[in-house]
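Heads up, there are several structures right after this.
Taken together, the values in this text are just the output of simple stated rules run on the coordinates, not laboratory data. Note that the structure is predicted; figures quoted are calculated from it, not measured. Cβ atoms are built from the backbone, for glycine too; each structure is taken alone.
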Structure P
Amino acid sequence: MPSPPLPRDAERRVIILVALVQFVNVLDFVMVMPLGQDFARALAIDESQLGWIGGSYTLSAAVAGLISARFLDRFDRRSALAVAMLGLVAATAAGGMAQGLPSMMVARVAAGMFGGPATSLALAIVADVVPAERRGKAMGVVMAAFSVASVIGVPAGLAAAQAGSWRTPFFALAVFGLGVTAYAVSQLPSMRLHLEGERRLSTPTMALLRRPEMQMMLGSAGAMTFSIFMIVPYVRSFLVNNHGYPDDEILYLYLAGGVGSFLVVQFTGRAVDRLGSTPVATLGTLLVTACLLVGFLPAHPLVPVMLVFVAYMSTASLRGVPISTLASKLPAPHERAQYMSMQSAVQHIASSIGAIGAAQILRSEPVTKRLLHMPIAVAVAATVGATVPFLMWRVERRVRRMAPALPRNDEGAAEAAPSV
């Protein structure tokens, strides 16, 4: 029998604490690329190779996700989250001590080893404590960490780099992350709901992967992430070097983009709960395609850079929240961390392929530093991203068709079972 749900107050407290920890995790990830131009110049790294730094993190997180998928569901979620976050904090500090491209990549590999599982555990905790009918809103709160990190963290990191050096944000985040992790873990209750009741054997990874709905869900998550990372690692360099946006005003650009994303995420979760995941993801896909075509395809800006950038950042929640919410309904409770690790691994592999693939396409013009061949990267990103709504539509249709026949848990959520 499933464990009784937490009281609503306790549920909200868990969600906020998880969101706080996820904020540190996300900030470690999103802070590096905007700082890329600063440490690239200081460490004599070609800016067209910044994708390798982003790719090293995501590839490491993917490998860690695949390995940890087999055992994360065997532990108290709180204890596992504490270990993952402490490792992430140590790796962040190591990034601030990098001396060149190899040492920076080693630090980012270490960060990915712990950051990937931390994300999987955060999403698994939310799925454990929040019933399916409210899960879209809860996922929106946790995924708002991306927006808050952009609103507060990225501009603060850029300002810290301007006041000190590019190393300052790494060390500051490590100290802040250590404090946040200690506080959040001390306040979280023991997360053992998935271990209670009749002891179940771990579902073999291949058994999960043989389910068609799992395959399509992983495909949609990977396609979304790939399309993002064909562009994101190069946004600052492109806007400054190609469109002439003032470098000393970049932090205001990220601030405005983060505010826009935060405002959008406030209604995204509720929209998913009311309308379903596919319509919201379809809207996000249409908007991000428009932003790519208008903001990154032309050689010179056709509309204000600020407008396009804010719209582009705001589309993240319009696709990320629907995907996370729909994915949380597929695995049974004792499979959640395993599946979320698999999804995290797929997304990190996709982002690595996207970032490193773009590094093979793009080139820096020797004198002006303009990024060349951006239209090719835009075309690939838009084409792959367009598959997301179609895959999600097929998954959501299967979930609705399977629901009446499956055992129930989570106050009405259908427990996933292998499809035939």
Structure Q
Amino acid sequence: MSPTFKLPEKPILALFLIVSLSLAGCQAFQGSAGAESHPELMGTGDLGLIIERASGSVLVINTSRHQVLGRVEGLGDLSHASVVYSRNARYGYVFGRDGGLTKVDLLSRSIADRVIQSGNSIGGAISQDGRYVAVSNYEPGGVKVFDSQTLELVAEVSASYTGEDGEPGRSKTVGLVDAPGNLFVFSLFEAGEIWTLDMSGESPEINRFKAGNAPYDALITPDGRYYIAGLFGEDGLSMLDLWNPGQGATEILPGYGKGEQKLPVYKMPHLEGWAIADGRAFVPAVGHHQVLVADTNDWSLSDRIPVQGQPVFVMASPDNRQIWVSFAHPNNDVVQVIDSQTREIIRTLEPGDAVLHMEFTPRGEEVWVSARDSNRVTVYNTRSLEPVATLSAEKPSGIFFTSRAHALGL
């Protein structure tokens, strides 16, 4: 039945009410559909965050437009910050060096929640099902796991171990990644161990594996099978086959620097962006001006590529045709591009002073490069290797696109 309205007896008053209601209806329609009254509707698939490390802020960016949408402030110490994303790619979880875990809403460009969960942290991960966010801590060590919706603490792993002298200790945790089966995997620096934390059951389950001396960072292969930890205390790497964990961690690329004089290490390589392309792994060498090439069938060393400095990030483009390499101080103002087939350097680029991070767009047509001391981010076309855009930023470091929400170990 249609609604009925009883008009007032006085014609003038009736006309006034009819006109008023009509205008109100028009205004309501304009308010709900007009761009001036509401923020622009957009998806999150081409959004991302850029860390502004000196000011404790992040930029929300649109990769398709090469545009900064806004700045979110108040995130604390971001000197070694990283980001993971919720399954719907609306929220970014920012891990600060001061132990802060901040949930950032990319659409409203605001802080949705924030907790200080330790004294010094070094990155984190989100579980395969998106329910849990885990944080890796230096001080006091260990891993904490939070509910991704509420940031309530749901599990705490102390990373306690017994040293060779029989004394108990608590280790820094590094190289935290997510793995299939709602696993978190991480390394213990002082203990020289790799641990898995299974969050698939009613209570967390931990398994421990002996690794090499002083693992400092780690990665997981794109299929989620191999967890590989770089070793600071010895040449080589430790690898755990997560399909067959009962075999324990094995050593790969042993003694790659034997008989050579190492250079001072100004900045540790980051393994997260390890390049695996064309059946080979491209690995940053610790203390050498080299990118190592390993055969992924047996993880044997097959080649060394000379580069202009100590590599920090060695990253493959999504099509695996190119390997992009950034470097430690003092040669950190360039990026070198390697052809994955010929293994030759095809271009040396100069994005600015103190290049810190690179991030490929999901399909690889562009790569964004941050230059901290030049206060800018440069966008390169990966086919022409020419710059196509430049964005201003305050001491930019990490660049993290929402495509990471749908990839393991990122």
A value of 2.6 was derived for distance in nm of label points 7 Å out along Cα→Cβ at positions 75 and 395; which structure in P, Q was it taken from?
-> P
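Compute Kirkwood radius over Cα pairs in Å for each of P, Q and report the one that scores greatest. The partial results should precede the final answer.
Details: P: 21.3; Q: 22.9.
Comparing P, Q, the top value of Kirkwood radius over Cα pairs in Å belongs to Q.
Match the computed value -2000 of helix-only ellipticity at 222 nm (-39500 (n - 2.57) for each DSSP H run of 4 or more, over all residues; to 500) to one of the structures P, Q, and report its label. Each step should come with its number before you reach the end.
Values: P: -23500; Q: -2000.
Here the read-out was taken from Q.
Taking relative contact order in percent (Cα under 8 Å, 6 or more apart) as the quantity of interest, name the structure among P, Q where it is greatest.
P
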